[in-house]
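What follows is a group of structures, each given as structure tokens.
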Structure P
Amino acid sequence: MSDLRAQIDAAKARLPLPALLARLGLEEHAKKSARCPLHEDASPSFSVWQGARGWQWKCQAGCGNGDEIGFLGAHLRLTRADAIARYIEMAGASLAPAPPAIPPKPEMPASGPELPADATPGVLADWQELATLRNLAVITPATAALHLGTLFFGTVHGFRCWILTDPRRLCAEARRMDGKPFPPLGSLGERKAHTIRGSVKSWPVGLSVDRYVAAEFRALLAVEGSPDYLAALDFSLRGTADCLPIAFLGAGTAGAIHPEALPLLRGKRVRFYPHADKSGAAAAEKWAAQLGAIGGALDGFSFERLRKRDGSPVKDLNDCNSIHPDDVRELAEVLP
């Protein structure tokens, strides 16, 4: 026990709580007053400070409190023993890696955003219209999303929309079928996508099916936004159809990955398709930190030097459906 205590003390000296949070992509929470990264926090309830017992954290809303090991265990949903092993490993010690945490069993969806009363999975005409709107090569991505339980059609704020969500029903985003933005509403300005009230933006939509069919997919395709989700399905189906798309909607990429999602991503190969801008690059860095901490493998696909048919630069995966003929060969590595 004394040897383990010495290893823990040495690990805390090398990787104190603020550094651990930064390693997990949560550096903005390493202060005396911040929103809690362990739950959807409407107002600051999380604190980090250094006291007589070293670095400590506490969530006033009830997520818990403790030291570096306690936070890692709460964040990754590990037992105390596994959290100790994982923390010492992250700090660079020689203790054997902790065994993978057992993914949670399938459960009934928690309360979250409510879909419109008229929401349906759609019919052939809806899928064809959506394929035309999003410049999909075929309507297959729309039908694939239907079978994964991620695509619905309904009326949102008076507009006919297509809606992306998943069976976990933690997040849902609507976009107008006419391709136009939503007009300002209350405190919301004009926006291309409307995140339905009650959504947890840190949840990667499409991942809930992973609870059932993970073994059938060799990799996950992580994208930003609903259009890129459909594009990822499109590219996957053109290939071998063994890559599962997941999407961060709204401002989901600005923060950390939802703690319930992390066990499902453990040890997986993930290819990220960040938008070709600063926010996309920042999101990719945070994903790499979090996935690296749980034994995941992340690589990114770069859209640099790719052009659309009109000569303008490709900014995201959806733009690749309008790729310039001279750049088609560059898409050979779009799938991992």
Structure Q
Amino acid sequence: MIENQTTSQVLMIRPAAFGANAQTAASNTFQRAVPAAAGIEAARRSVQSAALEEFDRLTETLTRAGVKVHVFEDGAEPQTPDAIFPNNWFSTHADGTAALYPMLAPNRRLERREDILQSLSRQAGFHISRVVDFTRHEAEEKFLEGTGSLVLDRVHRIAYACLSPRTDIEVLGDFAQRLDYEVVAFSAADRSGVPIYHTNVLMCVGDKFATICAAAIGEEERAEVLDTLRLTGHEIIELSMDQLYAFAGNMLELSTVTGGKAIALSAAAAAALTAAQRRRLEACSGPLLTADIPTIERCGGGSVRCMLAEIHLPRKLK
């Protein structure tokens, strides 16, 4: 089935208990806890308050640009500090498929909510024809965290994936078989040699472009990744390691309700780009939609793309 690379519909989760997640800290070196000089509880309230302001800022930016944002509220219990990053537990596809993914941290598995999928179908009018459930792999301690682990070229049916404790090669094979994708798997590490926890931190594939921190990819695999991007017609915009750490790789191309394209990323990520890179992105796609989200980036170790679960589902027939 033909699928568009971009969508004008995204789902976001407004957090109830956002904060640094101790259960994910070992594999996410981009995450930083906030010093609790005034006390732990006061620090938690401060972080949560700031995260809400940043969340609302991003939703307003996207909505104003013509992106339809479906906002769901996180529940107070159980506490899910990473619920603001819903793209890790599910993905949706143009044939009506919704996929559920195995998560490394036990408290992240609590983010999976059947009521959200039901609401997309019953209230929002999307058609879900099947649910493909990969969560059985959790019993084997093997994980694949949605479109964090997978950067999808939906048009060419290619899934890019850097292997890490959160991205297992066997689960990748299961995904490829059941959703009919070719997998380009590779190793990628940060400056300290630690595997980069999610693929969407170091690369983004748009309709006509791809941004990628090629320097983070192992030399023996780098050429294959870049060649595949070129052969599928993408203009490659390489990112430096400094830009990687500023979350410049964590962007997402979106459509707008007026039929245009735009790129969502954080203010810090946009500031890290050179003027030439910004011009190339805008020429390949459209305007850069930016929001300042420093608390979410620092405490959550993720940025704008992590906050957006794309909705590619078809509409129900009337």
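Read-outs: derived from the displayed coordinates by stated rules, not from any lab. Note that the structure is a prediction, hence the values are computed from the model and not measured. Cβ atoms are built from the backbone, for glycine too; each structure is taken alone.
Calculated for structures P, Q, mean count of other Cβ atoms within 10 Å over residues 66-73 is largest in P.
Out of P, Q, which structure matches 25 when relative contact order in percent (Cα under 8 Å, 6 or more apart) is calculated? It must be structure Q, since only it matches.
P(r) over Cα pairs in 10 Å bins from 0, in percent was computed and gave 5, 24, 32, 23, 12, 4, 0; which structure, P, Q, did it come from? It was calculated from structure P. Could you tell me which structure in P, Q was used to calculate distance in nm of label points 7 Å out along Cα→Cβ at positions 42 and 154 as 4.6? Label of the source structure: Q.
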